[in-house]
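Structures incoming, each one as structure tokens.
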Structure P
Amino acid sequence: MDHTVTWKNSGLSFIRYARRRGLASRGHLAKSFFTIILYRLSLLNIERWYEKSVETLAGARADELEAFCRIWFRDTLGKAIYREALDLIGIRRREGLTVAIISNAPSFFVKPMAEALEIADVISTNVEIRDGALTGGLVKPLCYGEGKKLYALRWAQENGIDLKESYFYTDSYFDLPLMEAVGHPCATNPDLKLRKAAWENGWPILVFRRESAF
């Protein structure tokens, strides 16, 4: 989703938005900047970072979190969707293909984007919810790396879709397992490592202009 459909980092955007409304500390914002740097340098333990992040949401009502995410998306991320990404989604739809968003972000982060793009299928990391509230736990595996490939294979099987006939667009080298599993991988606004892998494998590279779809 990040840097593929939108040019903003959704996690950082969310923390900034929460900070402006007094819901996150300045230290939390600074830590988020540092985390993104570690992620881009492949120095971050993604699973442990996700565990710590979700632990801070323990006790939050799922419906209230979803409502807040819709407001955040409307005010920020919704204005940073690539027009070329929206056009590409339209092309695939006209070809009769099923369009889905697959993301390591929890579903409450992804659903507002999916709703804006009229995408019904969302594949994402799941959080534990009990009696309508987040427990602070994650459902393993994460929708990341080999886990993302596993979720995609499961979704494809459930929906009668052949991944060898499917397209997958991503900016991240960490999505290489799924890139190698689909028939039409497309490196989209790729990081340096994915760009190198795309050159070596002969995959197309797409670079979108920062022109808003809405």
Structure Q
Amino acid sequence: MPAARMVTLNNKTITIDDGMRARILDEMPEIRWIADAALRDGVTDAWAAAVASSSLSRIGDMKPSGNYDSRPLRSGSQADHIRSVTRMAVKIAEEFAQLFPGFTVDRDILIAGSLCHDIGKVWEFDPENVRRWKAAPRKVGVPSLRHPGYGIHICLTMGLPEAVAHMAAAHSGEGELLTRSLENTILHWADYTFWRVVEAGDLFADTDRWLEQPN
């Protein structure tokens, strides 16, 4: 593990230590799949800082849904979603590599970007933010920023590669306004596949009690 690192995110000064990193790795062990040590540490630190900058204590505290106002999973966590999407993205890339010898993908970027694609949800899914936005919808909007937008901020602030920030920024509908990278294209369809299969498999909860919390 690298030394403790001090960063500023969301106007908060955060000291990232080994305990914080260990908790992130416990929730998302696929981070260890990243071969490049600097990128692996960067993804770990980005998530540690993102969680610490919010009112959440862990990734799994976030509502397990695609958007803050959509139905959550019947079981499982937001970390489970991110892990599943990452694993599917890697499988897609491996399948193409086996079938087409000329197919090349940056495996580390694919994994890092997939693991960070929803990192901005610490903003969009923070209950304190949701209460504030709903109390005055026309002040800064509801939400003020969707998770792809805030994901860019986290990735670039934490020094992650542009290719990873692009995947956080454009994995969802925002990506229809630009040309996605190869790695982001794989991520995009893995992410959409996850939620479509959840819907078809009746894996969404029947009710959404998270949205019933007081403003």
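Of structures P, Q, which gives 17.6 when mean count of other Cβ atoms within 10 Å over residues 88-95 is computed from the coordinates? Comparing all candidates, it corresponds to Q. Hey, helix-only ellipticity at 222 nm (-39500 (n - 2.57) for each DSSP H run of 4 or more, over all residues; to 500) derived from one of P, Q reads -14000; which structure? This figure was derived from P.
Computed from the coordinates by the stated procedures, all read-outs in this text should not be read as laboratory data. Only a predicted model underlies this, so the values are computations on that prediction, with no experimental measurement involved. Cβ atoms are built from the backbone, for glycine too; each structure is taken alone.
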